[in-house]
1. To which of I, II, III does the computed value -0.22, -0.95, -1.27, -1.44 (log10 I(q)/I(0) by the Debye sum over Cα atoms at q = 0.07, 0.14, 0.16, 0.17 Å⁻¹) belong?
2. Among the shown structures I, II, III, from which was the value -15000 of helix-only ellipticity at 222 nm (-39500 (n - 2.57) for each DSSP H run of 4 or more, over all residues; to 500) calculated?
Structure I
């Protein structure tokens with residue numbers, strides 16, 4: 001059985017280590033009080049990185065300079081929307097960046113996945129609702145399947161049949177995003193709460209966070225402070 005460990009890197013940033021594979025999502029950014037937690041400083045010392053996924057180019061999710069340093073240090077490949085790739089131009093080799101530009105939902109009202117095959121895994125990007133070029137990612141590898149929802153504001157537009165049997169879901173409970181019904185429908189084995197401020201983490205620890213935003217919680221989330229980790233087992 002392959003060991004899988006999920007670590008919070010602060011805000012929406014995560015590290016997933018699955019056997020010999022290490023990938024990061026939104027790992028390098030500038031924290032800001034009231035928006036999200038600061039970046040875990042240990043992220044800059046991760047010795048092996050195979051893949052970096054960036055959801056969008058907002059400063060609380062993406063630092064071009066720090067991503068470039070990580071690529072230069074580890075040889076990681078970056079998968080990202082064009083807006084992010086543009087800010088990495090000249091900072092990293094062209095061969096280190098894969099632009100993933102899924103189509104918008106359009107008239108169908110459903111997010112359309114765009115796949116890229118990489119050694120040992122598949123990444124499917126969805127053009128989800130937030131900033132220009134915002135992308136959520138489904139990652140699949142032998143023994144692992146997870147979705148990082150990023151800052152998506154409309155979970156209702158996913159084709160939920162495509163997202164069943166997730167080992168992990170990384171999601172922020174934006175009000176109005178339909179996240180309660182979404183989690184109830186796809187039933188992930190683990191739900192990791194992301195994009196929390198320091199105050200919100202403290203509220204959750206006191207049992208006060210969820211009562212203020214919803215009438216029930218679909219399943220108990222995994223809540224990690226920056227630098228904390230949780231091992232998940234294969235289903």
Structure II
């Protein structure tokens with residue numbers, strides 16, 4: 001019998017938001033290659049049924065581009081997101097999401113060398129996702145180095161993350177969105193998680209946040225979230241990592257961890 005070698009799993013990640021917005025989220029999935037092949041066909045089939053070539057969450061949410069005629073069509077919108085969510089559920093092994101409040105990052109970074117030690121907000125969220133992927137791989141007895149990891153090649157500060165991942169022994173391969181439809185799914189989840197949190201922070205409505213996330217119910221049990229990097233969590237990260245306060249150290253004498 002012919003022996004087939006090569007990776008059995010691959011992982012894809014994308015971000016929603018950036019360091020200039022109130023919330024930044026990185027989300028993604030790991031699954032078997034054969035499942036991703038099925039995902040690509042099913043996802044494309046759903047979009048083809050609506051004459052949509054690519055799913056861009058920002059365009060969908062604001063009724064722009066290919067979704068310009070969808071304004072006010074609540075039932076149609078819910079039906080599409082529900083079908084996409086079930087497509088994700090059917091074809092992934094595990095999902096991950098990391099979230100960060102950017103103003104809290106800036107505040108803590110003034111107190112501790114957070115940027116130097118943990119990286120940019122994007123790098124911190126992405127490294128957190130890699131940590132969750134590592135835990136999943138250990139549980140499944142899969143070497144994380146045997147899981148090709150792909151990030152959408154358009155996110156800010158990806159260079160800092162790529163360098164830190166390489167130093168930690170993880171190879172990251174950048175791909176453009178058209179090269180894999182999985183990025184469209186990661187974008188959907190990252191946008192939903194970020195928007196729900198932003199709404200809860202700005203409006204203070206937990207119920208509204210749950211409403212935004214309700215469309216992700218099909219994958220709720222498959223999605224691991226790290227909580228949120230707020231001021232308290234970021235300070236804890238610095239203290240736990242042994243980072244001294246900026247006022248107590250000459251920054252010129254520090255080396256990045």
Structure III
């Protein structure tokens with residue numbers, strides 16, 4: 001408990017989904033046991049916004065979405081596009097999937113040359129030698145932020161000493177790209193249906209925190225990817241959720 005509420009850090013999360021044998025599958029990663037925030041919990045790809053996620057240079061690398069429209073979608077006066085950028089960046093950093101178009105406006109896939117490029121770009125990003133904007137500009141690529149759909153907004157309870165104001169997005173995994181771990185932040189990676197993930201949690205084999213669990217409960221009723229994506233893309237008012245400690 002803290003006497004004065006901590007101002008939450010801005011964050012973005014990208015829920016990556018794909019078709020499964022019996023139901024849509026969702027990408028989940030396990031936070032390392034030594035993590036300061038939610039150790040051992042299975043989460044979607046995401047993290048805090050960086051200063052480099054905003055600005056004219058980065059916004060100019062975003063495909064088919066301008067800041068005015070992104071801000072309108074998120075209910076903000078400006079710089080809503082940085083949340084889309086951060087979601088793409090965090091996904092690439094944490095699981096190696098990059099939502100981007102090549103110089104011919106095709107989604108990056110699994111061609112041998114592109115796989116090599118992605119591996120090199122991810123290594124450069126983790127080493128801090130270049131940011132995602134510079135890496136994409138060097139390839140002539142643009143961020144496929146238009147593939148992301150805004151889905152949910154959660155704010156960490158005021159009683160917490162570490163808080164986040166997080167926008168959640170959903171996107172179908174680009175065909176051909178494979179998810180993989182890098183760095184020390186995550187220790188496991190799974191593709192599971194929402195129903196199966198919730199079963200694993202109920203049986204105490206997989207730890208899910210409230211936002212992740214709530215979103216999976218919303219997705220568990222869909223038997224195919226097209227139905228899930230249709231639901232995600234429905235027009236609706238998204239209000240911030242500020243859960244109470246239990």
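Every number here is computed from the coordinates shown, using simple stated rules; none is lab data. Keep in mind that this is a model prediction, so the values were computed, not measured.
1. Values: I: -0.20, -0.86, -1.16, -1.33; II: -0.26, -0.98, -1.23, -1.36; III: -0.22, -0.95, -1.27, -1.44.
The value was obtained from structure III.
2. On the way: I: -4000; II: -15000; III: -9000.
The correct label is II.
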